[in-house]
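Any read-out appearing in this document is the output of simple, stated calculations on the displayed coordinates, not a laboratory observation. Computed from a predicted structure; not experimentally measured. Cβ atoms are built from the backbone, for glycine too; each structure is taken alone.
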Structure I
Amino acid sequence: MEAKERREKIAAMLKYSKLPITGMALSKELGVSRQVIVGDVAILRAAGMDIIATPQGYVILQAAEPATIRAKLACRHNVDQIEEELLVIIDNGGRVLDVSVEHPVYGEIKANLMLASRRDLADFLHKLAESGAAPLSLVTSGAHLHTVEAPSTEILSKISSELKMLGILLD
């Protein structure tokens with residue numbers, strides 16, 4: 001399979017998938033190494049495709065449903081409260097799209113999370129622990145922003161209230 005044909009297949013697979021697809025799954029499907037997939041994804045991005053890498057795999061972000069509300073929530077907590085914070089959001093029907101911090105030299109640093117279920121969260125926490133990597137919020141003594149998506153303003157309000165009660169939401 002030629003490189004152009006392979007990239008077209010990657011683009012189609014991501015476009016029509018309802019779930020993220022890992023680089024390893026793409027490499028097995030297409031019979032190439034994961035590094036080839038990483039390069040192909042970089043070329044597709046450079047060509048204008050909005051492919052993002054999440055802890056669950058590659059996705060092409062679809063436009064939000066008209067009834068979906070997005071908000072940025074400013075939070076601060078210690079490392080031991082990561083799970084508690086994210087559970088408040090997903091257990092109330094929200095989706096954690098990303099986390100960002102403001103670095104004094106680099107400016108905004110953002111990582112896509114795409115957490116919508118307890119399973120997503122468990123996988124994320126496992127990868128974080130297994131890698132030994134520090135969470136982004138460590139750069140800013142726990143302060144960070146989450147972009148959260150919710151089906152209604154009421155649900156977004158409930159998420160904010162619960163995070164505030166826990167002392168996690170910043171005013």
Structure II
Amino acid sequence: MNSIKPTEYDFYYQIYIEKGYSKSSIVEGLLLNLDKMMSFYSSIPYEKHNYAYAMGKWTIKDILLHTIDTERIFAYRALRIARRDKTPMVGFEQDNYVSNGFANNRTMEDLLDEYQSMRHSTITLFQGFSSSALLEIGEASGCPFSVRALGYMIVGHENHHIQIIEERYL
């Protein structure tokens with residue numbers, strides 16, 4: 001498949017495209033990141049799970065739940081666009097999701113179980129998309145998105161947050 005074009009996503013999401021796009025398929029990227037994420041989060045010491053590097057910043061468990069929530073939303077958007085639902089989709093307020101997700105009341109194991117379930121669902125979803133469905137473009141948050149851009153954004157979004165955790169939390 002050809003490279004993703006700038007018209008397939010808003011510039012704001014460029015960082016996720018850069019951190020998620022590869023010559024491999026979206027499904028291969030999702031599978032590789034499944035193992036990467038499980039290994040990464042499982043290796044974090046227990047005493048760091050509820051750690052935030054500054055007042056008002058998310059904890060490591062908040063970040064994991066945020067990536068799960070974001071994957072759900074991006075996968076939902078991909079489904080609607082692939083099925084040619086032209087209804088524009090509004091954005092979402094990530095801080096409200098985090099503050100109402102109560103990740104710190106859950107165990108890392110529970111969050112990782114949810115992550116795995118979500119990822120398996122996302123992999124199945126993207127396996128079912130045809131080549132032409134991956135190129136469909138719809139509107140979310142007032143911006144155009146292709147199905148394939150959303151797939152690579154899921155991977156890149158995770159990679160972005162792993163990098164932040166490595167740099168600021170560990």
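With helix-only ellipticity at 222 nm (-39500 (n - 2.57) for each DSSP H run of 4 or more, over all residues; to 500) derived from the coordinates and found to be -13000, which of I, II does the value describe?
I
Determine which structure produced the value 39, 20, 10 for Cα extents along the principal axes in Å, for residues 21-60 alone, calculated from the coordinates; the candidates are I, II.
Only one of I, II returns 39, 20, 10 for Cα extents along the principal axes in Å, for residues 21-60 alone, namely II.
For Rg/Rh (Cα atoms, Kirkwood Rh), which structure out of I, II has the highest calculated value?
Once Rg/Rh (Cα atoms, Kirkwood Rh) is worked out for each structure, I has the highest.
Once FRET efficiency 1/(1 + (r/R0)^6) of positions 13 and 141 (r between Cβ atoms, R0 = 35 Å, to 0.05) is calculated for every structure in I, II, which label goes with the largest value?
Going through I, II one by one, FRET efficiency 1/(1 + (r/R0)^6) of positions 13 and 141 (r between Cβ atoms, R0 = 35 Å, to 0.05) is largest in II.
For mean count of other Cβ atoms within 10 Å over residues 77-84, which structure out of I, II has the highest calculated value?
If we compare mean count of other Cβ atoms within 10 Å over residues 77-84 over I, II, the biggest value is for II.
Have a look at I, II and say which one yields 26 for relative contact order in percent (Cα under 8 Å, 6 or more apart), as calculated.
I
Taking distance in nm of label points 7 Å out along Cα→Cβ at positions 45 and 157 for each of I, II, which is largest?
I
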